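Next up: the structures, one after another.
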Structure 1
């Protein structure tokens with residue numbers, strides 16, 4: 001292919017039809033306008049004062065505890081689950097994968113209700129557990145962690161499974177042929193090779209847990225200083241103190257945008 005033809009091909013490929021470009025720009029505006037609206041309402045002069053208030057401080061502490069705990073639980077359970085889905089053939093694997101991915105498309109409020117019916121004081125498991133031990137998950141920090149883990153773990157599973165499916169298994173075979181046990185192969189070969197995808201999964205899982213609202217408010221309630229996370233504080237502050245709601249919203253948008261920019265397209269390659 002001549003240089004002129006290659007140059008012409010690149011130009012054609014990089015220049016979409018006018019209608020496509022216009023609709024693409026409209027899509028950009030669609031996402032940008034709400035952010036501009038938020039920025040236009042930020043009380044910049046009072047921002048430090050608002051972000052260091054008692055309500056924001058307590059909500060931030062609970063959000064950090066819950067999101068970090070949910071990320072750890074998602075990693076501990078999600079990576080082995082992803083390994084099973086990617087490597088083990090068993091009856092009903094597609095159904096299991098669908099159940100695991102369900103929180104990605106299911107309304108979070110429905111997920112919170114399902115947790116309540118299963119683990120609440122009158123729930124399928126929660127009632128005998130409460131009667132035997134007095135332990136109650138709803139309306140506690142444990143409930144917040146459980147709800148956020150439920151909605152965030154699929155991000156870890158789908159990222160890790162995609163990485164495991166795309167892994168060249170010859171390296172694992174070579175390690176096994178040299179006498180390495182299955183655990184040694186996983187620890188020394190498999191996990192290091194998918195480490196970039198695992199990092200992306202960890203960050204995405206944390207971001208989803210950090211911003212969780214629906215399942216948390218349904219299962220754990222909205223008790224200030226106990227179960228009120230930053231998204232719940234925004235919801236309450238929209239009625240009581242709109243400037244505080246705007247300040248918290250700006251903080252969460254900044255954190256989410258920073259994560260997405262840092263990850264760039266790593267997650268998409270993992271899929």
Structure 2
């Protein structure tokens with residue numbers, strides 16, 4: 001990546017770390033934080049940096065401004081690039097060419113449409129402001145929300161997901177909460193405060209256990225129950241093996257016996 005591209009990506013996506021918590025902000029509020037080439041590059045770089053840094057344990061993903069989390073693909077840029085069909089690996093989606101073993105929180109502060117909703121879906125927790133809305137409007141422009149067609153029916157009830165995919169209607173935040181997509185609905189002024197509370201809580205937890213949980217859940221989502229259980233029985237999860245031979249595993253047992261809070265090192 002050239003210096004100019006790196007600089008543009010850093011401007012479009014801000015990366016700020018406080019203690020063990022990283023705040024990743026899509027920073028194009030005038031364009032409703034739409035995903036252009038700089039945002040894509042910035043998000044890839046941000047989450048790879050987060051994963052590689054042992055001092056960073058939890059990431060919050062949000063959008064700048066008060067109107068939008070992310071409105072999806074930048075259609076102006078897509079038209080200029082004649083990008084009718086996004087290529088493989090186009091979006092920086094965790095679990096699709098972007099491996100993140102640490103907890104992530106989506107703080108949805110407004111519109112989350114199309115690829116923007118997909119960014120929220122990839123996070124482990126999702127909290128949203130009272131004015132947040134979700135939609136997959138691709139059907140209205142004659143295109144398909146391909147990745148969302150796979151992910152969404154696994155996140156919310158099938159018939160609700162199909163309603164969203166087939167009609168492109170908006171889902172308000174309270175309905176999203178009712179169907180279990182959103183963990184909490186908050187006043188706009190309280191959203192980031194709550195995101196930081198959750199992030200600090202998770203940052204105090206055992207990072208190797210988080211990595212094991214995420215690997216097992218990811219495997220179970222893409223396989224049958226029995227296949228996933230067989231992998232557990234045969235000790236075929238690398239993160240679980242690492243956990244069971246780690247200092248943190250011994251520290252957890254010692255802390256429990258000594259009736260104190262454990263000190264997790266991720267080792």
Structure 3
């Protein structure tokens with residue numbers, strides 16, 4: 001949920017646009033992730049790449065945390081996240097996943113929600129989470145299965161490429177593979193490492209709801225705006241064909257994410 005990139009840059013700096021484009025997906029996957037993670041209540045949480053606070057909101061609602069600290073590189077996303085909570089519930093600051101501004105052993109649990117593929121050096125990000133979590137504490141993440149086509153807008157990206165449009169990619173898409181997550185967690189010295197795969201579905205009110213959502217997307221939106229009108233109309237037709245509506249006009253389709261968890265050795 002963060003995030004900025006070094007090449008073919010994607011930046012998520014509009015909290016409201018991110019909420020519609022990805023925040024809803026994040027919470028759908030996040031709810032399934034928390035069902036699997038089954039964390040205890042009353043923990044000190046670190047949300048790495050908190051973005052606009054979409055997953056933080058789930059932590060507060062479902063996990064009765066003692067505290068939640070969120071970091072993200074985007075000042076605009078942090079501002080949006082702060083607007084969701086009172087300071088007594090959650091604290092947010094700008095920060096780098098690979099150089100976190102916290103002391104050793106400061107948290108009971110650290111999580112990266114939809115972030116690992118945005119981290120240029122994922123191993124450093126995982127090592128930093130392990131550093132700031134106390135012995136016996138949890139280090140976890142969930143991420144769209146980018147190589148396997150699990151990204152919620154994978155079909156859109158495919159059609160854009162077929163029309164000759166360069167689609168921005170995160171710097172570390174392969175890090176969301178199950179094998180890569182296992183290697184990252186085991187390589188950071190975490191123990192009792194487990195992985196899990198989750199499938200979620202989202203329903204849009206109609207095709208126009210879907211189309212307006214992607215036109216305002218922080219990543220795809222600028223590329224769509226730069227397309228020639230006839231190409232954009234062709235893309236719209238192709239997506240209507242790929243995402244048929246039900247009898248009420250609604251568009252429903254799924255996405256797939258991988259999750260990983262491990263404990264800091266005591």
State the single structure among 1, 2, 3 that was used to calculate Cα extents along the principal axes in Å, giving 59, 37, 34.
-> 3
Which one of 1, 2, 3 has relative contact order in percent (Cα under 8 Å, 6 or more apart), as calculated from the coordinates, equal to 15?
-> 2
Output -24000 (helix-only ellipticity at 222 nm (-39500 (n - 2.57) for each DSSP H run of 4 or more, over all residues; to 500), calculated) maps, among 1, 2, 3, to structure 1
Identify the structure, out of 1, 2, 3, from whose coordinates distance in nm of label points 7 Å out along Cα→Cβ at positions 26 and 122 was calculated to give 1.9.
-> 3
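Each value in this text was obtained by applying a stated rule to the coordinates, not by laboratory testing. None of the values given here were measured: they were computed from a predicted structure. Cβ atoms are built from the backbone, for glycine too; each structure is taken alone.
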